[in-house]
Structure 1
Amino acid sequence: MSFKPTVLAMVLLLTAPACGEDERPAAAQDSHAAAADVAAGDAAAGDAGNGDAGNGATTDAAAAVPTWHATVNPIVMNRCGGCHGSGGIAPFRLDRPDDWKMMGAPALTAMEAGRMPPWPADPTCGKFGHRGDMPAAEIATVAAWLTGGRPEGDLKDAPQVATPMVITPTHKLPMKESYTPPKGDLDTYRCFFLDLDTSQKDWFLKASQVVPGSRKLVHHVLIYGLEGEHIQAAEAAEKKEAGPGYSCFGGPLPSTAGGSLLEFATGFPNQIAAWVPGLQPRVLPDAYAIRIKKGSRVVMQVHYNVAAGETEADTTRLDLVLTEKPPERMIVTRPLVIRDLNIPAGAAAAAHEATYRYYGKGEVRIHSLTPHMHLLGSSFQSEIKRHDGATQCAVRVPNWDFSWQQAYARPQDDPIVLKHGDGLSLRCTYDNTQANQPRVNGKQITPKKVAWGDGSLDEMCLLYLDMSVPYAPGLPAGAAACTGVDTCQKTCDASSPLDCVYGCTETEAVCGTCVIGKVVSCAGLACAGPLLAAQTCLTNCLISSLMLDTNASLCLDATCADKWSNVKACVNPKLAKGECDKQLKPCGVAFGTK
C-alpha cells in the first residue's frame with residue numbers, strides 16, 4: 001500500500017527559521033528594508049497621483065512603478081527563491097521577470113491570501129525570533145510592479161545580493177550510496193544511516209548544514225542521533241528492506257502501532273539538524289552545543305517529493321562542525337505529548353488537551369516550539385500557564401497542514417522561562433470527516449476511529465521543545481536507568497521507597513518511568529485500585545519529569561496528593577520488604593535487606 005497526500009508537500013522545519021528576518025545576512029536585510037521603503041513610497045506616490053489631474057500625472061505614475069532589478073528581484077529571491085528558483089522543488093520558477101507573465105497573477109493571489117510564503121502560525125500569538133510570512137509592504141511592491149507593466153529597470157540599480165552562508169565543516173557525512181525514489185509515489189519518506197565515529201567519545205555539535213543532492217526532489221531533511229534500542233529497531237528495518245535505507249514516516253524509526261508511556265524509558269530520538277529549501281546553516285551561539293552521545297548512530301530522514309513525475313538518484317550530505325569541548329549549555333529537543341488519543345470516525349472537531357508543569361528549584365528555558373500532528377489535524381494551540389493563573393499564548397496554528405510544519409523560534413534573548421508551578425498546555429484538534437480523509441492508492445479512504453500511532457493513517461499530538469540545560473556529563477552507554485539512586489538511598493526514609501525514587505535529584509528522569517513499570521508488574525494486582533486511580537496524574541507527572549526536568553515527587557504532591565498517598569500506602573511496604581527487587585533489578589535499584 002502506498003500513501004499519496006492530496007497536496008504538494010513543501011516545508012517541514014524543526015530546528016531553525018528558513019530565511020527569517022533576524023537570520024538573514026546584512027546585505028539581505030538591507031535589500032528587505034529597501035523594498036519596504038520603495039513600497040511605502042509607491043503607496044504615497046499613488047495616493048498623490050490619484051488626486052492630481054495635471055500634465056505630470058502620467059510621468060509621476062510611471063516613475064513610481066518599482067523595477068525588477070532594483071526592488072522586486074531582492075524580494076523574490078528572499079521570499080520565493082529557495083523553492084521557486086533554478087532546480088528548486090517547486091513546480092515553476094519565479095526568479096526571472098518572464099516567469100511572472102503566466103504565474104504572476106496566481107502568485108500574487110497566494111501572497112495576498114497568506115498562503116505564500118508559508119507561515120501557518122497566528123502572528124498575534126507568541127513572540128518570534130523570525131517571521132516567515134510576507135510583510136504587506138512587500139506584497140504591495142510586487143502588486144505595483146505587476147500592474148505597472150513589469151518593468152525590468154537597469155541591472156546596475158540592483159542591490160548587492162547576499163552570499164549564502166556556508167560553514168567550514170570538521171566532518172562531512174554523505175549518504176553511503178545514492179537512492180532513487182520511486183517514480184510512481186508522490187511522497188517518499190526514507191531514512192539512511194550516516195557514518196560518524198562515536199565509539200570513543202561524545203561529540204558536541206556547534207554548526208550544521210545539509211547539502212541536498214537533488215534539489216528538485218529533496219523536500220526536507222531531518223537528522224537524529226539514535227541510541228540503545230532505537231538503533232536496534234532501525235538496523236533491523238534496514239536489513240528487511242531492499243535498497244539503501246529503510247521506510248520511515250513521522251520520524252527516524254520504523255512505524256509501530258500503539259505504544260505507551262513506558263516506551264519513553266528507552267529514551268527518544270535526539271534531533272540534531274534539519275534542512276528545507278532556503279534554510280541557512282544552523283550555527284549555535286558560543287556557549288551552546290548539541291551533544292551527540294558516545295555509542296549513538298546518526299540517521300538522516302529525507303522526504304522526497306516527485307511532484308513533477310520525474311525522478312533521479314540522490315546523494316544528500318550532512319556537514320557538521322564538531323568539537324570535543326563541552327559547552328556551558330546544551331540544546332536538547334524533547335516532546336510534550338498526548339498519547340491517549342480517541343478520534344471517532346466522522347468527528348469534525350475531536351479535541352485533546354493537556355497541561356504539563358515544571359516543579360523544582362531551577363527553571364526551564366524554551367527556545368523553540370514545533371507542533372506535530374498527522375493528516376487529520378485541523379488546529380493546534382499551546383499556552384503558557386503561570387503558577388498564579390495568568391496565561392500567555394505560546395503558539396497557535398489555526399489551520400493545520402501536515403505539509404507545512406515549522407519550528408517557531410523565540411527571540412534569542414527572550415526564551416520562554418518556566419519556574420516552579422509554571423507549565424505549558426497543548427491542544428490538538430482533529431477533523432475525521434469524510435471530506436478530510438487521505439487517499440491511499442488513489443482512492444479516498446472511509447473514516448474510522450483513529451488513535452495514537454507512527455503510521456501515516458494514525459495520529460499524534462506532540463509539541464517538540466528546543467530547550468537549553470546546563471552541561472552535565474551523560475550516563476555511560478548501558479548504564480541502568482536509576483544510576484545515582486544509591487546516593488539518595490543513604491539519606492531517604494527506608495519506609496517510603498517511592499519518595500526516595502521520585503524525589504531523588506541524582507538520577508535521570510527515566511528512573512521513575514522504569515520503576516513504575518516494574519512496580520505495576522510486581523504489585524499491580526494487589527495495588528490495582530490505587531494505581532488505576534492515580535494513572536492520569538502519574539502519567540502527567542512522569543511526562544513532565546522526562547520532558548521538563550520536573551521533580552516527579554513535587555509534581556505528584558502538588559497535583560494529586562491523596563491519590564499518590566494511596567499508591568504509596570499500598571506499594572511502599574512491598575518495596576521495603578524487597579518483594580519487587582527481582583523485577584526492579586534492570587532499573588538498577590533494590591530496596592530489600594542487603
Structure 2
Amino acid sequence: MNLRLTTTTALVSLGLMAGPAFADMEAARAFLDAHIERSALSRAEQEAEMQWFIDAAAPFRGMSINVVSETITTHEWEAGVLAPAFSAITGINVTHDLIGEGDVVEKLQTQMQTGENVYDMYVNDADLIGTHWRYQQARNLTDWMAGEGADVTNPGLDLDDFIGLSSATGPDGKLYQLPVQQFANLYWFRHDWFTDPTIMAEFKEEYGYDLGVPVNWSAYEDIAEFFTGREIDGQAVYGNMDYGKKDPSLGWRFTDAWMSMAGMGDKGEPNGFPVDEWGIRVNDQYQPVGSCMARGGATNSPAAVYAVEKYIKWLHEYTPPAAAGMTFGEAGPVPAQGAIAQQMFWYTTFAADMVKPGLPVMNEDGTPKWRMAPSPHGVYWEEGMKIGYQDVGAITLLESTPADRAKAAWLYGQFIASKTVDVEKSHVGLTFIRDSTINHDSFTERAPLLGGLVEFYRSPARTQWSDTGFNVPDYPRLAQLWWQNIGDASSGAKTAQEALDALCEQQEAVMARLERAGVQGEFGPRLNEPRDPEYWLSQPGSPKPRLENEEETPITISYEELIKSWQ
C-alpha cells in the first residue's frame with residue numbers, strides 16, 4: 001500500500017496524473033491535517049488508506065447516497081466531519097441523516113417490508129442479528145466481502161481488530177453487520193461522595209456495612225434510600241436516576257438486559273440459553289417456542305415481575321420527580337448536573353458529555369468526580385448468567401439496495417470505521433470498536449480522566465456484556481410491544497404482572513403469525529403447546545419460581561478493589 005502511494009505521489013509531481021485524483025489526495029491530506037491528530041496508523045499509512053478509498057470509489061464518483069443512524073455524539077461527528085470529508089475525498093456525495101433510534105428501526109422495517117430502497121446504509125444495532133439472520137434480507141457481509149463486494153472491501157479493514165464482531169455474527173457463522181460504535185450499560189456513581197469520610201461513617205452507622213459499589217440490588221436500594229433527600233454542596237440529592245415516559249426508549253430500558261440483570265433468564269454467555277433476556281425460549285435449532293410461562297418462556301415470570309417492580313419503586317421513591325416523564329435522551333445528561341448519587345442503568349455513550357470542563361461532576365484538574373463500574377445484579381441472578389448489555393451500532397446493507405449503491409455505501413461505512421479515523425473518533429464519542437484504539441497510547445494518557453471506561457474496555461470483563469442475541473426473531477415488531485406494556489406498569493395503569501402477561505401474550509401472537517407465514521423458514525418460531533406454568537417452573541433453569549424472600553444480604557465492594565479485579 002505504501003508503495004502504491006509513493007508511486008501515485010511521484011506521478012502527480014511529474015504532472016502525469018489527471019487533475020481529479022490529485023484534488024482527491026489534496027482533500028485527503030487537508031482532512032488528515034485538520035481532523036486526525038491521533039491514529040493507530042502512521043501518517044504514511046493513513047495516506048495510503050486514503051488513496052485506496054480514492055481508487056476504489058472511482059466508479060461511483062458523482063453518485064449521491066443516503067445513510068442513517070441514531071443521534072449520539074459519535075454519529076454526530078461522523079455526519080458533521082467524516083461524511084463531508086469522505087465526499088470531498090472520493091467524489092461520492094453522502095447525506096448522513098441523524099434520527100431517533102426508534103425511527104431508524106422503523107425505516108429499516110419499512111424497507112424490509114416493501115423492498116423500496118429507503119436508505120443505502122443503516123447504522124442499526126446488532127440487536128437485530130436474530131432478525132437479519134432469519135429473514136436473510138441483510139447482505140451477508142462475509143460472503144459480500146469475498147464476492148460481489150470484494151473490489152470495494154478495504155484490504156486494511158482488519159476484522160480481527162474489531163471487538164464486537166460476535167454480536168453481529170449469526171448462528172451460521174456469517175457476519176451480517178460491521179460495528180462502527182459500541183458502548184456498555186454500566187453503574188455510575190459519585191466517587192467523591194462514596195469516599196467522603198463523613199458520609200461513609202454515616203452510612204456505616206445507619207446500615208451496618210461499608211458504603212461502596214453495590215454488588216447486588218439490595219445494596220443499591222439501601223444506597224438510593226440513604227442519599228435521597230440529603231443535602232450535599234447546598235443542593236438536594238437523589239439516590240437514583242432513570243426515566244419513565246411511555247416512549248420507544250422505555251423499551252430499550254428493559255430489553256437492554258434489565259431482566260437478565262435481575263436474573264430472569266438462563267445461564268450462558270453472551271446470552272442466556274434456552275431462555276434469553278427477553279424471556280423468549282428457543283429449542284436447540286434456535287426456533288422460538290414461547291414467551292409466556294405456559295410455553296416455557298419467562299417474560300411474565302416471578303423474576304420478571306420482580307425486575308419491573310424494583311424499577312417502579314426506585315423511579316418513584318429515589319428519583320427526581322421529573323424523570324417519570326423523561327425519555328432516554330432527556331434523562332441521560334441529568335447526572336452531570338450534580339444532584340445524582342448513583343445510576344444503575346447508565347449508558348457509557350453519555351461519558352463524552354460527562355467530562356466537559358466546568359460541569360459540577362468534574363474537578364478543576366480535569367478528573368471526574370464520578371466513576372463507572374459493573375451494574376449490580378438482582379436476587380434471581382446466578383453466576384454464569386449475562387451481566388449487562390453492550391450496544392453495538394453497526395453497518396447494515398439490505399439486499400433491496402441496488403448493488404452499485406450498496407458498494408458506494410460500503411465504502412463510506414468502512415471509512416467511518418477505518419483505522420485512520422477510529423482513534424480520533426473514539427476520543428470524540430468514547431464508543432470503542434477496535435483493540436488498536438483501546439490500547440492506543442493516547443487513551444493510556446486519558447484514562448484517569450474517563451472514570452474507569454478505559455480500564456473496563458481493556459479488561460476481559462468487557463466480554464460479559466452483550467447485546468440482544470439470536471432468540472428474538474423480529475426485533476422491530478417485538479421491541480415496540482415492550483415500551484407500550486412497560487409504560488402501562490410505569491404509569492400505574494396496570495400492575496407489573498398484568499403488564500407482563502399482556503406483553504408475553506402479544507409477543508407470542510407475533511411469533512404465531514411468523515410461524516403461520518413461514519417467512520423465516522426453518523429457523524422461524526415453532527410455538528410450544530400451552531401447559532400449566534407449574535410444569536415449567538419445576539424444571540431446572542428459567543422460568544424460575546418465586547423466591548419466598550426477594551431481599552438478600554446487601555454486598556458492596558470498594559471501587560479500588562473492583563478495578564484490581566479488572567486488571
Structure 3
Amino acid sequence: MRFHLNRFSRLHLPTAAFAAGVLFLTAAAHAQAGQSDAASLDRLAQRAVEEAEAGHNTQAISDFQAVLKARPNWREGRWNLGMLEYQTGDFENAAKEFQQIVVFAPQMGSAWAVLGLSEFELHRYDDSLKALEKAHTLGVKDDEEIARVADYHLVLARTRAGEFDAARELLLAEFSAAQPNAQIKIALGLAGLRAPLVPAELDPSREALVATVGEALLDREHGGERMTQLGKEHPEIPSLHNDTKNAAAVMRRLFALDAASARDRSWLQAQKDYFSGRDVEAAQDLKAWVATHPEDGTAWAMLGLCEYRQKDYANALIHLDRGATLGLKATEDEIREGRYTYSLLLIHAGQFERATEVLFTMSDQKNELSSEVEYALGLALLRRAEFPRFVSVSEAEFVHAAGRIASRLGASKYDEAFPLFDALIAAHPSVPWLHYSYGTALIALSEFDKAVVQMKLEAELSPQSELPLVRLASIALRRKDAVAAAEWARKALALRADSAEGHYLLGRALLESGDAERAIHELETAVKLSPASPEIHFNLAKAYTRAKRPADAERERKLFSDLNENAKKP
C-alpha cells in the first residue's frame with residue numbers, strides 16, 4: 001500500500017492507494033452471509049472496489065456500507081470504508097470505522113495510526129495523541145509511509161500537548177536524515193520555541209521566524225550561534241532566552257492565529273497567495289479550503305501546482321490527479337499549464353502510458369504539438385522517469401528526436417514514424433526502450449515478425465523488465481501459438497510475479513491449450529491484480545464454461561458486461 005505525506009497538518013489518503021493494494025476481498029469475509037444472497041453481496045463488494053478505483057467515492061462508500069450491514073465482521077471492507085471516508089474528508093465517520101477496527105485488531109499499528117490522523121483532522125488533539133502514541137508503540141510494520149505520516153502528526157500532537165522535548169527528539173530522529181522541507185522546519189521550530197500549537201493554528205506572519213528556528217536546530221555546526229542571534233533579534237520571545245517558566249502561554253499569545261482571522265482565510269486569500277507566487281502560503285490556504293470543499297477540482301489542481309513548485313512531487317501528482325478527475329474551471333492557458341505539469345509528474349513517477357495520453361490532449365488549433373510537449377513525449381517513449389530540466393545538454397536532441405516519433409505515432413502517421421525509428425535506432429542501437437516502443441508500434445499494425453525482432457532486442461537490453469516478454473507472449477497468442485505464449489508469459493512472471501498481464505496471457509495460453517483448470521488459476525490471479533479489466537473477466541468466464549462451472553461463468557460474464565457498460569459512460 002502506498003501512503004503519502006499529502007499535508008503534514010492535514011493529510012488525505014491518495015486514491016492511488018486502492019490500486020496499490022488497499023482494496024481487497026477475502027473468502028473469510030463471506031462467512032457471515034448465507035448462500036442465497038452471498039453472490040449478490042460478492043458482486044456488490046466487487047462493484048464497491050471498482051468504484052473506488054475509478055474515483056467514484058460517494059457510490060463506493062454507499063456500496064461498502066450496504067455490504068457491511070450484512071457482513072459487519074468483514075474487516076477489509078471496514079478498513080476500505082474508513083479509508084474512503086478519510087479521503088473524502090468525512091473524518092468523523094472515518095474515526096468511527098477505525099475505532100471499531102482497533103477493537104477487533106488491537107495490535108494493528110496502521111489502524112491506530114489512521115484513527116489518530118482522523119482525530120487530528122477533527123481537532124481532537126488529546127484523542128489523536130493517544131492513538132498516535134499507540135501506533136508508534138506498536139509500530140506500523142506493513143507500511144513505511146503510514147509510519148512516517150503518523151510519526152509526523154505525533155510530533156505535532158506532542159507539541160500541542162506541551163511535550164516539547166519528546167516532540168523534538170522524535171522529529172530529529174525520524175526526519176532530519178532527509179532534506180527537510182518547510183513543514184519539517186515549522187514543526188521543529190514550534191517544538192523548539194515551546195509553542196503549544198499545530199501549524200494550522202500558527203499565525204502566517206510568524207511562519208518565517210518559526211521555520212528559521214527549525215533550520216537553526218537542524219544546523220549542527222552553526223545552530224547555537226544562529227539561536228543566539230535570534231535571541232538578540234527577538235527579546236520578546238522567552239524560550240529564545242531559556243526562560244521556560246511561562247513560555248508556552250506567551251508563545252500561544254504571540255504566535256497563535258486568532259479565530260476571526262482563521263475564518264477569514266478563504267478562497268479569495270488562497271487565490272491571492274497563489275497568483276502572487278507565495279506557494280507556501282497558497283498551499284496552506286488551499287489545503288484548508290479543500291478540507292471543506294473536497295469536490296473543488298480547481299483548488300486541488302492549484303494545490304498540486306504549488307507543491308510541484310516546492311518540489312513536493314509525490315503530493316503534487318496526487319492532487320493534480322484529483323483535480324483532473326473532478327474537473328477544472330480555469331482559462332485555457334491555466335488548464336494547459338496544469339495538464340503539462342501533470343504529465344511531467346506522471347513521467348517522473350514512471351507512469352509513461354498515462355503521461356502520453358495526457359500529452360496527446362495538448363494539441364493546438366492546428367492539431368500540432370508544441371516543442372515542449374514533444375520533448376516530454378520523448379521522455380515517455382524512452383521510459384525515462386525524469387524531468388526535462390534534468391536531461392543533459394548532450395542528450396537533449398536525442399530525447400527530442402524520440403518525441404518527434406511519439407507525436408507522429410499519436411497522430412497515426414506510421415509512415416513518417418517508422419523511418420525516424422530506423423534512423424534513431426541505427427544511431428543508438430543499445431539505448432533501452434527504443435526497440436520496445438518500436439515493437440509496440442509494429443504490433444499496432446500487425447507487423448508481428450518485425451515486432452518480435454524488436455522485442456527480443458529489448459529483452460536483451462532490459463533483462464530485468466518483464467514488459468518485452470509480455471509483448472512477445474501477446475504476439476504469440478495472436479499468432480495462435482499457445483505453447484510459445486505460455487513460455488514467454490512464464491518468463492515474464494519470473495521477473496515480476498505480480499504482473500496482471502503476465503498471469504492473464506498465461507491463462508489465455510493455457511486455455512487455448514485445453515488446460516482449463518490451470519487457466520482458471522492464472523486468470524483468477526489476474527482478476528485479483530486487475531479487477532477492472534473486462535478482458536480478464538471475459539476469458540475467465542470462458543474458462544469456467546469449459547470447466548463446467550456455469551454459475552461462476554455467469555458471474556464473470558455479468559462482471560464483463562457491467563465493466564463494458566461503465567466504460568461507455570463519459
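Computed from the coordinates by the stated procedures, all read-outs in this text should not be read as laboratory data. Not measured: the values here are computed from a predicted model. Cβ atoms are built from the backbone, for glycine too; each structure is taken alone.
Quick check for you: by distance in nm of label points 7 Å out along Cα→Cβ at positions 317 and 557, which of 1, 2, 3 is greatest?
Details: 1: 5.6; 2: 2.6; 3: 4.1.
Largest one: structure 1.
Here relative contact order in percent (Cα under 8 Å, 6 or more apart) was calculated and came to 24; which of the structures 1, 2, 3 was it taken from? Let's see the in-between values first.
Values: 1: 17; 2: 24; 3: 6.
Corresponding structure: 2.
Given a computed value of 14.9 for mean count of other Cβ atoms within 10 Å over residues 205-212, which structure among 1, 2, 3 does it belong to?
Matching structure: 2.
One of 1, 2, 3 was used to compute helix-only ellipticity at 222 nm (-39500 (n - 2.57) for each DSSP H run of 4 or more, over all residues; to 500), and the result was -21500. Which label is that?
Values: 1: -8000; 2: -12000; 3: -21500.
Checking each candidate, the match is 3.
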